[in-house]
1. Match the computed value 0.60 of FRET efficiency 1/(1 + (r/R0)^6) of positions 190 and 286 (r between Cβ atoms, R0 = 30 Å, to 0.05) to one of the structures P, Q, and report its label.
2. Supply the structure label, taken from P, Q, corresponding to distance in nm of label points 7 Å out along Cα→Cβ at positions 142 and 238 with the calculated value 5.1.
3. The value 35, 24, 19 for semi-axes √(5λ) of the Cα gyration tensor in Å was derived from one model only; which of P, Q is it?
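Every number in this text was worked out from the coordinates using simple rules, so none of it is lab data. All values reported here derive from a predicted model rather than from experimental measurement. Cβ atoms are built from the backbone, for glycine too; each structure is taken alone.
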Structure P
Amino acid sequence: MDSGLRRNDIVVRRAMFKSLVFLVLLVTPTLAAEWTYTDGAGKPVTLPEPPTRIIAHINAAAALIPLGITPSGVFLDGPPSVDRAMEGLDLTGVAIVGRGWYELDAEAILALDPDLIITEYWPREGFYGGAVGDAGITAQIESIAPIVGPAQGKSILTMLDDFAALAESLGADPEAPSLLADKAAFAAARARFQAAVAAHPGLTVMAASPGATGLSIAAPSEFAELSDFAAWGLDIVTPVTDADSSYQTLSWENANLYPADIILLDDRWGTRTAETLAGQPLASRLPAVAAGQIGDWPAGWIRSYRVYAEQLDELTDLIERSDAGLVD
């Protein structure tokens, strides 16, 4: 055979082979990459592909939805009417599979056929938060789908970063215009907050939860949002905490041990704490109560830049109108 013809034949065969390979690639489904995530407990989870059917604790949902990840179902810490983390969330089409600690609807969970359960890991307590925070329930739920969660940290910003990394692994766009707008709003709110704190030197703040028999004063280092406020210049009362507690609880007779210009009341269950304070006659001995310098402490439920901006703006409003000279 003529060498030129032979070379042409080889060229044609190679071209046919390349075309065949290209056609095979077109009709062969792309194999999904494994999804691996190591959570706040240090637990690695590997699934054959990124999970799409997710059930989330409401705090996790409050973090994930603004990032573009909407779960199929959520479980709450209490009635929807008072669970602050639900505020502003679009839960259209999202099933509620639990309405309180240790209250999960196993049939509803099975019907959703989840790939993954997302909550938060609490390092101090050593368990996952919400209705799965019991060893027996954890084992039962993990027989359906693995449980994971970022750790509750010392800063809300750290938790937002951890949720953002998780959301991106699930397909979220870190440059989504709505997210960038929320970040810009937060940056502006933080700058305003820091300016207000600087303009009110000597202002002292207490974060507390009132009860029928006394006042529980929070240690700022034990709560992520309070740690942030302190890092940004706010002078927050630091109590001597009770054993194995994040608070020091004082009787109402001794509640003025730590005088403060402003008192922030735990608002995670709506107006209940404010009503408790108003109903306690001895509370009027506190300078901040007498002056009406009372505000909300968004305890443990801020999980997005937008909500953080809103809460900072409310606190800044209170700081700007408060007298910093109530206590020495």
Structure Q
Amino acid sequence: MKPHKIVILGGTGFVGRHMVPRLHADGHRISVLSRNRDLNLELGVLPQVMVENCDVHDRAALTRQFEGADAVINLVGILNESGSDGSGFRRAHVELTETVIAACKAAQVPRLLQMSALRAGEGASHYLRTRADAESRIRDSRLAWTIFRPSVIFGRGDGLFFRFASLLRIAPVMPIARADARFAPVFVGDVAEAFARALAHPHSIGHTYELFGPRVVSLREIVEWTATLIGKRRWVIGLPDALGYLQAMIGEWLPGKPISRDNFRSLLLDSVGEKDGLGELGIIAMPMEMIVPAMLGVDARQRRFDRFREMPWPD
């Protein structure tokens, strides 16, 4: 495959930090756009990666960054907004995608790869609705597009197992809304590989790929397994929907907004796919059991140290 010049939006986030090295390994020259490059200079350690300051909502600035590029990858997405009326989701997902499309056309960039979400367009959540609206803009763009719809993504530094692990270390009881909501977690390395293969093969143009792992688990099972892996005995309580919605309302006012009403609405739909996009790209999905225990292994080492400190010593 001929190396490309690629511009990535959202490349400093969780998925982007795994994707950039994977694409760099294929010999691509990569520009990662950032609001503050000084906070993300470590990505620029790779020889053919440049981190550039850019307001991605500024069409003119984006067009300048896209000049000479062969492909653009848009990984930008938010799980929560500052308010609750959907305007934050619309700006991050729909309005930005419209700006990206316009900049691609102005800079004559033919190829666009877009991150979306499983179940986009279904249900009542602003998150899923705006993801689908963005997809609609891309399909109508006449660009050579590819769309990816992942389930919840796991990997080192994720917002799933790492987030619950940090909460479980301090909370003896874990009440969770929509405890029976189901997911098919997909490994971030598989997501990065899917983008790399789609970029390499023209047959992926005009296709939407659902990305999900080989095992379907409930939110309760994810939390309980995380507690086991970090060596904590915790009581996980599934809340009825009325209390779960109340928890989401309260969560909107807590630091970091751990859960919101829009999150709750998203959880009303199982994040489980129907068509194996990884398989279509020749990728065998990585099971959670092969990654997560070692990923959280720092806790296992800490438990050994704790047991050692607790051993009785001879006088």
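1. P
2. Q
3. Q
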